[in-house]
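Input: structures, listed below.
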Structure P
Amino acid sequence: MKRYFITGIGTDVGKTFAAAILVEALQADYWKPIQAGNLGNTDTMKIRSLVSNAQSQFYPETYRLSKPMSPHAAAVADGIQIDRANLILPDTSNTLIIEGAGGLMVPLNNRFLVIDLIEQFKAEVILVSRNYLGSINHTLLSVAALNNKNIPIRGIIFNGNSTSSTEEYILNYTGLKCLLRIDEENNINKATILKYKAQLACE
């Protein structure tokens with residue numbers, strides 16, 4: 001079984017869109033351990049609605065937090081604390097796509113970050129980078145943090161209008177592979193996911 005942890009260089013960079021493409025392309029299972037806010041339309045619900053294959057399984061979140069905040073703060077607002085011991089991988093023999101919350105240094109409690117969760121799961125990372133001013137810095141910092149903990153990186157997915165000079169610099173500096181380039185999409189539906197499935201270079 002392969003475990004891919006989908007994380008981003010920050011918040012709202014397109015992790016869920018990328019995760020849906022990966023789930024479809026690999027006919028993988030999907031799990032988001034922590035959902036903070038938007039409980040009526042969770043990322044799990046969104047991805048289930050976008051996936052066409054019949055093999056993928058979708059596992060319930062361990063923590064469903066009511067506020068759209070950093071998980072550590074959202075948990076406090078709900079009167080609980082996120083315990084890493086409760087974050088147990090689903091029992092599956094299929095490839096598993098795990099989607100994180102925000103970026104690598106997002107706190108889950110006072111001493112436990114998303115990057116620590118990746119290390120706990122012994123997962124390989126797929127990093128989503130969105131093209132904007134400052135994204136080189138944010139991407140290289142994310143890669144450096146993962147390398148510091150010897151966490152393997154499968155590659156990078158670039159999201160948003162392509163900036164070739166930015167992408168080339170990141171790839172040349174890190175030596176990582178570009179798995180996919182995603183354009184700005186006004187409408188995201190099953191057809192959109194299938195279009196990018198054919199372009200994905202992740203096996």
Structure Q
Amino acid sequence: MRTIEQVTGKGLPLRGNDIDTDRIIPARFLKCVTFEGLGEHAFEDDIEEIRKQGGTHPFRDAKYKGAGILVSNRNFGCGSSREHAPQALLRFGIKAIIAESYSEIFFGNCVSIGIPCFTANENIEEILEWIEKNPSMKLMVSVKELKATLGEKSFEMKLADGPRGQFLDGSWHARSILLLNKDKIENLEKALPY
């Protein structure tokens with residue numbers, strides 16, 4: 001079982017409230033049999049729209065290339081409950097998210113694939129600004145200590161006790177738990193009357 005105590009990486013600021021799963025991964029990419037390749041299409045429609053306006057979306061901005069910690073605002077991952085959205089973020093390279101709040105189903109889907117989703121309501125603007133001013137610097141988010149460290153500064157964050165415990169003991173990975181209990185499962189299977 002793989003525990004997740006902290007994540008270190010460059011930040012990727014994605015400003016905006018109510019960023020839904022249709023924006024994270026447009027529906028036309030949901031025809032896939034596996035989740036492989038979804039990362040290259042994350043935010044594809046938003047990226048194209050901003051390109052047409054002469055701008056660059058953070059997911060295509062070279063200064064954030066290789067970022068692993070996504071930072072956003074309120075109600076991130078709302079909309080349909082498709083698990084493709086967190087899968088696309090994971091395959092893009094996102095290993096942790098900090099936001100003001102999340103859709104409950106999106107949050108659960110992230111936990112099940114090992115992406116800690118922290119909340120940092122009162123400090124989110126300062127975190128976003130720090131990343132924008134220091135795009136090449138790494139930050140660290142700690143599941144264990146519930147804090148984000150950005151250079152010399154640290155900010156407290158929140159993560160519910162249940163998911164936090166799962167990351168710290170490795171039980172977030174359901175397949176690992178099944179494999180660890182393979183003998184018990186097989187013995188139970190043999191004991192069943194059908």
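Source structure of the calculated read-out (distance in nm of label points 7 Å out along Cα→Cβ at positions 115 and 155, 2.4) within P, Q: P. To which of P, Q does the computed value 66, 41, 24 (Cα extents along the principal axes in Å) belong? Derived from the structure labelled Q. By the measure mean count of other Cβ atoms within 10 Å over residues 67-74, tell me the structure among P, Q with the highest figure. Biggest value here belongs to Q. Once mean count of other Cβ atoms within 10 Å over residues 75-82 is computed for every structure in P, Q, the highest value turns out to be that of Q. Which of P, Q yields 24.4 for mean count of other Cβ atoms within 10 Å over residues 3-10, as computed? This value belongs to structure P.
Each reported figure results from applying straightforward, stated rules to the coordinates on display, with no laboratory input. Predicted model, so just to flag it, every value in this text is computed and none were measured. Cβ atoms are built from the backbone, for glycine too; each structure is taken alone.
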